[in-house]
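A short reminder: the numbers here are calculations on the coordinates, not readings from a lab. What you see is a predicted model, and the numbers here were worked out from it, not measured in a lab. Cβ atoms are built from the backbone, for glycine too; each structure is taken alone.
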Structure P
Amino acid sequence: MSGHQISYFEASARKRISGLVDADSFTEFCPPELRITSPHLALLDTPLAFDDGVIVGNATLSGHTVMIAAQEGRFYGGSVGEVHGAKICGLLAKALSERPAAVLLLADSGGVRLHEANAGLIALSEIVRAVLQVQAAGIPVFALVGGSCGAFGGMGIVARLCAEVVMSEQGRLGLSGPEVIETVKGVDEFDSRDRALVWRVTGGKLRRTLGEATLLVDDLIPAFRLAAIQLIEQYQLNPLAADDLNTLLTAQKTLVNRGARFDRARDGKEIWQEIFSEPGRISEMTVAEFNRQAGVPA
């Protein structure tokens with residue numbers, strides 16, 4: 001596979017970083033050789049990772065200084081535990097003092113690590129607060145969602161708090177994951193084995209249709225890189241402003257109206273029927289064609 005055709009979905013967290021940033025520019029904080037691992041997993045005698053499933057550091061992107069946190073979905077589903085969350089929070093705290101052009105959050109997580117439930121919940125709440133603090137300081141945080149685990153649970157909330165959410169069609173975004181919904185409500189409510197249904201409900205095309213993803217890109221690392229560069233340059237021309245009450249009230253009104261419009265929809269197909277001239281072709285549309293028909297930037 002050539003360097004220009006590397007699937008973001010299939011790549012590891014480290015491969016995503018290396019393909020996103022300028023060559024040889026990434027410096028990792030808390031690297032594996034420091035052996036900073038989860039104390040909770042050790043007590044349970046379960047497998048450890050020396051990066052605890054998240055890589056953090058700084059780099060340049062088309063010459064712009066950025067900070068990056070990339071979750072590894074292959075380690076306990078990219079779940080957030082005490083150390084995992086502390087690394088992300090530490091990165092965001094460092095962003096406040098060093099003021100990069102942006103913070104890139106490469107989300108690939110099902111949410112809280114069940115082995116560390118309370119510690120994971122606390123960590124996620126601290127990440128939420130840190131993201132809001134960084135953006136209140138005028139530093140945009142961009143969520144890049146295209147990994148095999150998507151962004152669910154607390155990480156779904158974190159992603160939606162970011163200034164921009166870049167997704168591929170293969171990416172998924174939501175609160176409760178398909179397996180969780182099926183476990184709690186039964187297969188008649190949501191069949192997690194129906195992969196087409198899963199992507200129609202949580203996938204990038206529907207999330208972009210609803211405005212929850214601000215950009216939809218191809219499942220290629222260079223496509224995510226280009227989107228991040230464009231966003232950084234956009235925010236340099238129009239710096240991030242803190243949300244005021246009127247902005248929040250407008251956003252709330254939009255959500256209320258959307259809820260009323262689609263309150264009976266149980267599948268993305270029902271939403272697309274109201275928006276697209278050829279809703280039956282959504283699954284086969286390229287990203288460029290989808291963006292054209294949706295009236296959004298490619």
Structure Q
Amino acid sequence: MAKLEVWTEKYRPARLSEVVNQKHVVERLKAWVKKGSIPNMLFAGPAGIGKTTIALALARDLYGENWRQNFRELNASDDRGIGVVRGQIKDFASMIPLGADWKIIFLDESDALTPEAQQALRRTIERYAGVCRFILSANYSSRIIEPIQSRCAVFRLKGLSERDTLAYLQRVVRGEKLQADGDALKAVYEVSEGDLRKATNLLQAASALGRVTRKTLYDVAARARPVDIRAMLDLALAGRFPDARKKLYDLLIEQGLSGEDIIREIHRQVLKLEIPEEARLMLIDRVGETEFRLNQGGSDDIQIGALLAQFLKSK
């Protein structure tokens with residue numbers, strides 16, 4: 001059986017010059033590479049925008065082919081407690097660098113560390129500052145204690161634009177010799193919302209069905225198609241509530257979508273509706289309330305059905 005390659009790893013940029021977007025971060029890192037020294041750093045931003053990729057590319061540019069000897073990657077979500085700081089992190093930090101002045105510890109998802117573990121990490125950063133540099137990544141930098149943030153150069157990474165995402169996906173399409181509609185690639189961007197890892201995984205999953213189209217993409221993603229949600233909302237706005245509820249049941253039962261998926265797409269479509277601004281604000285408020293109720297265990301059909309009733313009142 002042929003080995004299935006994971007495209008997220010196959011097409012992961014290997015050098016800083018290959019990183020997609022994030023120029024405001026990459027240019028400064030390149031300057032530090034030329035000087036041969038870097039500070040402790042904190043990469044903050046949403047998932048799938050290149051935090052891990054930049055750390056790996058930086059290590060390759062600094063150390064060359066033997067970069068693994070002086071680079072250690074740990075995931076804080078695997079072990080959130082103080083034990084990982086006093087054990088794995090301290091052990092690697094205390095080792096002598098090989099062919100370099102210092103080594104790098106990359107702590108992914110560091111915002112998952114407990115406050116006690118972060119305090120221990122702060123002391124470890126101070127103690128081994130002469131032979132070790134720390135790179136932390138976090139989805140939410142506010143969860144990193146201030147003493148650690150003050151010891152790091154903080155970089156806030158941006159979500160990837162449609163242009164950057166499509167350029168990267170086209171590279172994958174050429175590399176894998178795929179048949180993919182341009183509209184399908186735009187749908188990949190819409191569903192992934194700037195998460196390049198998610199976009200790549202969606203494209204790989206959709207390619208297993210043959211030609212990649214917008215329909216196959218939404219089928220694989222198990223996401224509500226914007227055209228279906230817009231049709232449901234238009235029916236409600238037109239006062240055709242039974243037809244709108246029928247469309248809702250089709251989404252829930254026939255297509256098997258979850259209430260959370262539907263409510264997220266409703267929110268996007270509300271922003272595009274041609275309705276008075278006052279009505280739009282009221283509906284956005286109702287959408288937020290409905291999502292909260294769904295998260296608390298409310299019935300999908302009852303809660304979203306009640307939301308559709310609010311659309312009738314908005315006209």
Structure R
Amino acid sequence: MAAIECIELSKVYSRRFTALNNITLTIEEGTTFGLLGENGAGKSTLVRILMGFIFPTSGRVRVLGEEEVQRAHRRIGYVHERPIFETRFSGRAYLSYLGQLSGLWDHANRARVAHVLEEVKLHEAADRAIATYSKGMLQRLAIAQALLSEPELLILDEPTSGLDPRSQWEVRQSIAALRKQGKTILLCSHYLAEVEALCDAVGILRRGRLILSGSVADLLHSPGVVEIALAARQSAQSVVEQLQIADQIIETQGNLLRCTEAAQPAILAALVSAGIPIVSLNPVSRSLEEVYVSTTGDGDGPDTPIASGAARARTEQEGKR
């Protein structure tokens with residue numbers, strides 16, 4: 001079952017400003033999905049539509065199977081980019097109060113509050129006033145709040161924005177633990193390394209258009225390129241010159257040489273024939289930063305939507321409905 005389905009979704013605020021333009025996207029249950037894009041790309045608009053805070057101009061959206069997305073609210077945990085707390089409460093009292101508002105009372109309330117505090121590693125600070133919490137602790141408290149109702153879907157909007165490195169690490173650890181539990185997570189972030197480490201799939205929004213979507217593994221693989229590692233002290237450039245195979249090599253660096261998959265058999269044969277030791281042979285991967293920069297370009301010209309692997313098949317299928 002899909003946790004989130006957007007079908008030809010658009011949001012137009014005026015003739016001069018289209019926040020979302022014909023978005024078709026499916027996020028499967030149990031997936032941690034990273035939503036990337038520059039400021040103004042449409043991420044916040046999409047999140048507001050998914051939460052039912054605003055409505056699309058055209059297209060359809062389903063969240064946990066509900067087209068009236070407000071009906072799914074009790075099954076969603078939401079962390080706003082800038083959460084607000086009543087700082088006179090202790091962390092435990094604050095969560096207990098919110099639990100009561102959600103229908104949790106007495107033992108069930110105490111047990112659930114203790115559980116979510118443990119999940120986000122705030123149990124030792126649970127009885128301290130929220131006013132004494134660091135910003136990183138506040139973000140973890142926001143995640144604990146979102147987990148109170150045992151949601152099927154978590155929507156995290158810039159959960160590590162503005163945090164110091166230690167606090168970012170702590171919040172990421174909490175998200176990683178939730179991912180291991182099989183939670184469905186939509187993570188909006190500006191931090192590419194964070195999304196690469198935490199997410200199974202990713203989508204990039206630009207000027208309101210979904211210009212790329214797919215699994216992280218598929219997107220980071222450079223199709224048709226392999227990397228051959230020679231012995232550590234061996235100069236790949238010297239070997240290329242010695243064997244006169246420069247026309248078959250894409251690039252060399254230290255003891256590494258890169259070539260196309262088509263050229264791989266001939267190059268391996270030349271290396272083996274010359275008695276040059278080979279340490280490893282691997283497909284070439286890119287970082288998510290490289291994928292993002294190459295996909296978004298220099299900001300000029302129209303953007304063409306791109307999908308990869310299974311995500312491409314899903315988006316094309318949804319677009320035909």
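Descriptive notes on the structure:
- Top of P, Q, R by distance in nm of label points 7 Å out along Cα→Cβ at positions 14 and 150, largest first: R
- Which entry (P, Q, R) yields the derived value -10500 for helix-only ellipticity at 222 nm (-39500 (n - 2.57) for each DSSP H run of 4 or more, over all residues; to 500): R
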